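Readers should treat all values here as calculations from the given coordinates under stated rules, not as data from a laboratory. Being a predicted model, the structure only gives us computed values, none of them experimental. Cβ atoms are built from the backbone, for glycine too; each structure is taken alone.
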Structure P
Amino acid sequence: MTLLCFFGTLVFPYSMLYFSHQFSNCCLFLCFYFLRRLREYSVSQQIALDFLIAFSGLVEYPLIPILLVMYAYFVFKTWRRLKLVSLLPGIATAFLFGFYNYKAFGAPWSLGYNHLADKNFLSGMSKGLYGISLPSWESLWGITFAQYRGIFFVNPILLFSLVGIYFGFKRKEHAYISAMVSAIALYFLFLNSSYFLWSGGACIGPRHMVPALLIFCIPLLFLPTQVYSHFLFILPATFSVALMFITSSVFILPNEGMKTPINQALQNFYFQRLSVGDFDTFMDLSRLIPARGKWFAFNLGQVLGLRGYWSLTPLLLLFALVGFAVLKGHTPKP
């Protein structure tokens, strides 16, 4: 199930980009996971978790409301043991955040979003609260089921997370986790659909939903065991993994105006145009990254001199090694 979450969702392609989404995804998941076992930790481990929760807000600002709730829960549960020490990471984070903004933009409360160079982005960010107003039916459909940016279109396996939440609520020991997962998923759904640039610009799928994906995969563990061997589960799981593999094999930043980015990715994969970022097909980054000629992206196989599908050999070998290690680790001893 862990491999499915990493290789069958947008976690996989966004792990290859220098974006904050996947890093914040890991931070949020780790905070969520460690908080569940808070009472088991020593004082030093609890303080380390305190710093993780506090500093994760600097990774991606949309995490801050969720992290504030987690931080309040942490302080409440550890106050008798840590006292004022539990507040120090939050105070340190707030100081660093304000100091950076002061040095960069002239005031502790002034964010980079207040100083955008692009007038179109500046206009969009001026609407509501930093570009966030109210969701629309277009944006809700667009980031859920539409081919353009739908999360359930590119990762249909996540539909079973909704089913898993249902089964989680039916069991007392899982009900709390299901409630937390639902709240976090709804928060990011509202946030993404309310943002003026809900499409995320040049991307595959709703990239602003990526920070919630690992947590949203947790309910897959609540499904009845017999579901995992049913073709209705195996089929979307296989499709999700295959689509993310294909998407990650080509350039994964299609132009925002491309209404069928998955179709274009499949076409590029079929014609063995792998990890190339053809400027005629995808966004033109030649102004930002010159000196590579017509191509922008590349993979390890191409660095080694392999071409076409053969250039995917290192990635496939990695898949095989990880799969073998996981299977070996779960093989019962005689």
Structure Q
Amino acid sequence: MYIISKGKTKSLDEIAMDHYLKLNFKSDKTTPLLDSPINYLYSLIELYKTKKDIISKNKVVFLSTFFDIYYKEIELIFLCKPLDFPSLISKVNKLLKKNNLKPSNVRADFESIFKYENWRQSNRSIWFFDQLNLSVCPYCNYDEIFKTNNSKKLFFDYDHYYKKSEFPYLALSFYNLVPSCHKCNSNAKSISNFSTKTHLHPYLNNYHHLGKFELSYKPIRFDDPFDILITSTSKLYKRRFDRINKDLELVDRYNSGKGKEKVIAVKKKQNAYSETQIEEYIKNSLYADINSRQDAINFMSDFPIEEQEIANKLYGKLQYDMAFVFEIYKLP
């Protein structure tokens, strides 16, 4: 997993605010749209006011908390930061209990307010993806995520870090929406409950700095058997690092897919260039920005070296770490 630290042209907080405004307000940024969560919330409150049963009355009080004249409470839901999700969830649960309601009592209400599926099929979800400028799944760095240029077809999923089935009020929260591959979202993550207390978060934690790929055995020949390992390099984040690797089945996926082919491809590059060849390449290069061994290796091998390159290249993290394993890259 690599961190989503910024958008194409704006900061994440700026994109989050644009996301909130696009979903809820007209261009004046004050008048709610007819098809906005704010308007759906208001309509639902008015509907329950006409009913006489005790649950409906309790719902009016509960839902009205999220609807004030400045919309601050519902804005907090859309803009909640990753580390603040646990406290927001606790706040909602306490409010439910105070009004003698259970999560099951309001699940359908929240689904009718936030209408995730409508958003997923709209231009707004395409806009969201475009703003983040992603091309590889941030969870696994293993599969592409993209949209076609000439249609609205999206070849990726939106993962809900906190499951929308359990937390439907977070269905459109900016930092709860993670563009991801289908394998991570539906195959691996669907049975796991993620939390910032137990797992790394792609808008918060940088996997690249917290762990690395290693090998059970460094192959000498191309047909030597080996396994790909993923190890934590941070004591502070080890538990969360190991948990997300386990739940996303990353070790198994890299060992059973094309991961081993990529490792062998890196080894072949090791054999392709001698130190003398590298020095000659630097000396005779026509490119002004090739001034060091690292520059030459990066250009000759097409291995990623900068963090953004690693994030946006399939198997970028694996290739980067293997370049050190095979001593193509060397620590200064």
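The table for this structure:
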{"quantity": "Comparison of P, Q by mean count of other Cβ atoms within 10 Å over residues 103-110 - largest value held by", "calculated": "Q"}
{"quantity": "Origin of the derived value 31, 14, 6 (semi-axes √(5λ) of the Cα gyration tensor in Å, for residues 87-134 alone; candidates P, Q)", "calculated": "Q"}
{"quantity": "Structure from which 12.8 was derived, mean count of other Cβ atoms within 10 Å over residues 23-30, options P, Q", "calculated": "Q"}
{"quantity": "Given -13500 for helix-only ellipticity at 222 nm (-39500 (n - 2.57) for each DSSP H run of 4 or more, over all residues; to 500), calculated: source structure among P, Q", "calculated": "Q"}
{"quantity": "Cα extents along the principal axes in Å, for residues 39-206 alone derived as 53, 37, 29 - corresponding label from P, Q", "calculated": "Q"}
